[in-house]
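Please treat every number below as a calculation from the coordinates, not as lab data. As the structure is a computational prediction, the values presented were derived from the model and not from experiment. Cβ atoms are built from the backbone, for glycine too; each structure is taken alone.
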Structure P
Amino acid sequence: MTTGLLPCVEIEPRGAARAAVVWLHGLGADGHDFEPVVPLLGVEDLGVRFVFPHAPSIPVTINAGMVMPAWYDVVELDLERRPDTAGVERSAASVRALLGRERERGIPASRTVLAGFSQGGVVALHLGLRLEERLAGILALSSYLATEEGLARGSGAAIGATPIFQAHGTLDPMVPCARGAAARDRLVELGHAVEWHEYPIGHEVCREELDAIGAWLRRVLG
């Protein structure tokens, strides 16, 4: 592993890697969390390298300051109040470095999907929407927008060009579905192409959702 990069779980394709998915886990989890979904996505023939980074362990205010893997601090349950945008920015910079490593390994941004669940999806949206270059796609599950700063129409070359897949559980007690839908509506208003899915589940993913993700990955990477 290159010095200074986040540690990662990596799953290489059988042959040469021709695309990459960098997938960020949620609060309190680690890079192994979504590792089991890879064979369920049905993209084995696309030559996809899956990269699952581990978030650093930091004190999380909402959990009584307990130290746990987190992409940023959560100060209170009302996610719209006092967001830790500085923490989001730090994690976005770390993930940007991973995208740079994929370029060095021969996978351009146009063949890379930036994905995440919950906190990981927040960081994926935050970074992916602010890159100067077009990604193959942004996958945001059970997530929301940390801040709208920097999202003005025409703020970057990727505006409206990068496909976005959002999915959310309608019974989610942690990140209400309305937060995800609000992000979707704002992104559509700004000219982004968003594919939206919702499922009668909580703060989790289901098999139907994974099937939809696999079909979307085949479209954006195939």
Structure Q
Amino acid sequence: MRDPAAILLRLRRVRARANSMIDRWYYRVPARATEPYATHLPVLICLARIRKIRRILELGAGTHSTLTFLDRAAFPDLDTLHSLETNASWAERVQTAAGDERRMTLTLVAGTMASALSTIDVDAYDLIFVDDSERRATIAQLVRCRPRSAIVVVHDFENPAYRAAARGFAHRYRFAALNPNVGVLSNTRFDTRDLDRLTHVVAESRDRIATSSRHEWCELMNVAFGTARGS
């Protein structure tokens, strides 16, 4: 009788090899960015140009994402940013970087992000950004919450476990022009042509714009998609 554990290990290796080939030949995923924590910036900035985004729920605060949301050049329509963070020292660092910003509330979560989500009305937000340390469970909880209209953006979407957890969303898009990838999820149908265009624009520009250069991404998105909705 064959060893079930050995069979499972072989299946996992075959699946990993298949995923690697798909990434290379179908999605044409580039080499990992030198600033991997900022590859979500062009996606977020683009979304603020094709949608009116007033209220944002951030699951996992960050000096790149949080400060981008608070930047009026990137998100001029922002009224409310609710950031949740599970790491106390990191929360303090982000709060210090954000300064005295009345539009932002940063909440330190005592348990898991998924458990905190169960008490939040996800339909109160236009955009939900997922970049916490337990994204698989967080995405799964968001599937259970079933946000009706919010766009959900997930960092590190090249991770097969995150993509598997996101299958409960009706519509999914994998932005692969930068590595780490970014997922755009929704239960309401959205036009992917803008995201296809974004992929093309970023692929042409990624060698000359630093991944973390928020100002340059804003300028590029203004040219490609028009100025942000509140400008």
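Assign the value 0.45, calculated as FRET efficiency 1/(1 + (r/R0)^6) of positions 105 and 169 (r between Cβ atoms, R0 = 25 Å, to 0.05), to the correct structure from P, Q. Mind dumping the intermediate values first?
On the way: P: 0.15; Q: 0.45.
Clearly, the read-out refers to Q.
With Cα extents along the principal axes in Å derived from the coordinates and found to be 66, 42, 34, which of P, Q does the value describe? Here the read-out was taken from Q.
Source structure of the calculated read-out (Cα extents along the principal axes in Å, for residues 57-128 alone, 33, 29, 18) within P, Q: Q.
For helix-only ellipticity at 222 nm (-39500 (n - 2.57) for each DSSP H run of 4 or more, over all residues; to 500), the calculated result is -12500, so let me know which of P, Q that is.
Details: P: -8500; Q: -12500.
Clearly, the read-out refers to Q.
Of the structures labelled P, Q, one was used to calculate relative contact order in percent (Cα under 8 Å, 6 or more apart), giving 18. Name it. Clearly, the read-out refers to P.
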